[in-house]
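Any read-out appearing in this document is the output of simple, stated calculations on the displayed coordinates, not a laboratory observation. Please read these numbers as outputs of a predicted model, since none were measured by experiment. Cβ atoms are built from the backbone, for glycine too; each structure is taken alone.
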Structure P
Amino acid sequence: MRVRMDYGRNGLWVEVPDHADVFLVRETTGIADEVAEVQIAIQNPIQSPPLGSLVRAGMKVAVAHTDITRATPNDRLLPVILKELEKSGVSRKDIVLLNGLGTHRPQTRDEMTQMLGADLVKDYLCLQHDAYDDAGLVSLGQTERGHPISLNRNLIEADVKILTGFIEPHFFAGFSGGPKAILPALAGAESIFANHSPAMIAHPKATFNITHGNPVWEEMKEVALKVENTFLVNVTLDRENKITNVFAGDLITAHAQGCNFVKSASEFEIPDLYDVVITTNSGYPLDQNLYQCVKGLAAARRAVRKGGAILLLAACEEGLPDNSAYAKILKQAGGPAAVLDRIAEADSVWQDSWQAQIQAQVQMEADVYLSSEGLDTTQVKTALLNPCTNPDRDIQTLMEKYGRRVCVLPQGPLTILSKS
């Protein structure tokens, strides 16, 4: 049978055996009037006064948004929020839009326009977070684990902080959205490195769809709660990037309701593990580089037997990227076991070490193959993966080598499988 995989900007059709098990998110129909639904949510929020009553003329407001590696419909979500702020008396000059980059690269002017729309980029102060700029950070002490807390100065100095984003399963924070809008999105590098340290990442509860008891998420929550006067606006999305629900209001309670909504749609029990798992990283913008695609591998790991095979289909139009710390770690180590050894022996956390760590953990369990039009064979091998060039043919080859039990995850890390 032919199955549409979420790959790049336009998807990819592949031929899989008729007996393969295909898992898709149990999606809710996209909202017909997104503007109205967002307005209703911010005017009738969860365990919070309406957004309009939290602001007044003369207040400075920071609106945090996700970067270009995330699928949040910023260009459709932010205008509704900004209109509500200005209707409530907040001057446009007192509003700053903060691009929550974490340690990711800054966006170009064209990318900012693509993300936010030309009018927002032209009419509002748009700032990009720099995790390495000490002058742009404020120290808030330490977490209970003794990790340093430093956050974006513009965020801290604003009278009201609006945290936007979308909720999906996350491979070590449990879910995206919620407190992730602060740590890692608007935190200093040392705070991010400590939160993403090898011990935190290796914790058994640092995985998809788990928040409570997950040390990564628990620390994100702890740091976020140190920030006063926050208001959350998170959305969920369907396969076509249409908004399916809006969760606005109290940072923790609204996020928890959104997580429950996503969890009910994303989790599946399987009676046994598979010989071959075919996965994606949910298409563009999530599969624009291989670094991000480790999420798709982590999702596949939950479904594959030890010694089985994972085939990742990802466009990777930005490459690894080749100049990233992630690419350098893989190249210098030369193998999955060596990656884990180097990370364990390091005196300090490296940029991107968490992504290399999780990839290596997956590869210790299964052989990983990659089909990508954005990477040549040399780049794939440098990333310690096995190159594939013809998915239809390669699926048959993998079945002959590993076995005939096949699982297909067209939406990659949006579908979370667990052995019953």
Structure Q
Amino acid sequence: MFVVLTANSRKNPNGEEVMNDYIELPINGLEPPLSEEERAIQETTHRFAEDVLRPIGIELDKLPPAEVIAPESRMWEVLDKAKDLGLGVTATADLEPVQRVRLLALASEELAWGDAGLAGAILVNQFPVMYSMMAGNDEMVEYCDGKLGCWAITEPDHGSDMLDANGAIQDSQGEYGRPNCVARIDGDHVVINGQKAAWPSGALTAEVCALYCHADVEGSTSAGMAIIVPLDSDGVSRGQPLDKMGLRAMNQGELFFDEVIVPTSHIIARPDTYQEHSYAMLSEANPQVALMFIGIARAAYDHALAYAHERKQGGVPIIQHSSVRYRLFHMFRKIEAARALTRRVLEYNVTADRPALQGSCAAKITATQTAYEVASDALQIFGGNGMTKAFPMEKLLRDARSGLIADGCNEVLALKGGSMLVNPALL
């Protein structure tokens, strides 16, 4: 008697035919049915990620930082082609809020699955428009739309603590020290002096900057201000592109301001509104970063899953070994949990009366920690091959490691989120 095995069956150790447990899932896991529009966006961005971002990202990763932003760099090709995706802030602004965040979540994950550095470079160009829109400054939305942008907040002496605008986690015995970048309102214009650290994403290619800095109000610099700054303004200069371990396709570098003057119409948050605006800004930015790192985690998992079917050790593909299947399963569950949390936070924040910053911090921390753990486990499945540049894992691990620090280090964000769990009425 012959038993014909199908794709839906297998033999157990006794030689009996049993049902196969394998289920083919959508490309990004346990995704409920997508609308026609969502499916089209996902397919378009996935092709763009696979055909354009991934090969160019690998190429740019190997270049010195100055060559990544050189006129002949293929980075410019990516930024130009990305405009055709139709995913800009203004292009999606009229969509119903939940529909908008669902579409952008699908697209962002696909782009980062291709290459997170380039996905970040595409995203950060939208920040001046996005933050102007959040502030209700329609003039700056129109001014920034279509221009390459960057976001500058951290300073040489003030890193993640710049994200704590209300000082909720500042040590009561601590001295903040002098800010490195200060703006003051002088009549109908703003005067900016100082420096931003080497971390403003897109700083070397941007035309406009969403600048978050301290404000000089009658000699005190305890308040903040957010301003759209044209980077061709007199007094603006830029440092060298940062030579980083990961996300090398997304340029970052210092910005210097020497008596830079812009009209007050460029202000998107004045000293009296800065705390609330920075709260909303961080509530929006953290889940966007989370989506990038879910893309990295998924790319690492996909590579490892495919390799585990191909690589043989002990006479069988290594996925036949229980330890490998165990590791892959935990990679899978972590990605699904991080994606579910991030999507939940995004939808909550666009429907709630006030976004929940603790949720945004939780999404960013969970997704970036997941990306690092999954990339590390994926490299382990590749064994020695994972350590070589001939395989994708060492790059993905470098990219993933950046997430534990980017957009606020996870330790500070956890303290910030934790401060929002304290109910004064119960104290």
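Match the computed value -10000 of helix-only ellipticity at 222 nm (-39500 (n - 2.57) for each DSSP H run of 4 or more, over all residues; to 500) to one of the structures P, Q, and report its label. If you can, show how the numbers build up before the last one.
Numbers: P: -10000; Q: -14500.
The structure behind it is P.
Kindly point out which one of P, Q the value 27, 58, 14, 0 was derived from, the read-out being P(r) over Cα pairs in 20 Å bins from 0, in percent.
P
With relative contact order in percent (Cα under 8 Å, 6 or more apart) computed per structure, which member of P, Q shows the largest figure? Walk me through the numbers on the way to the answer.
Values: P: 20; Q: 15.
Ranking P, Q on relative contact order in percent (Cα under 8 Å, 6 or more apart), first place is P.
Hey, distance in nm of label points 7 Å out along Cα→Cβ at positions 151 and 375 derived from one of P, Q reads 3.6; which structure?
It was calculated from structure P.
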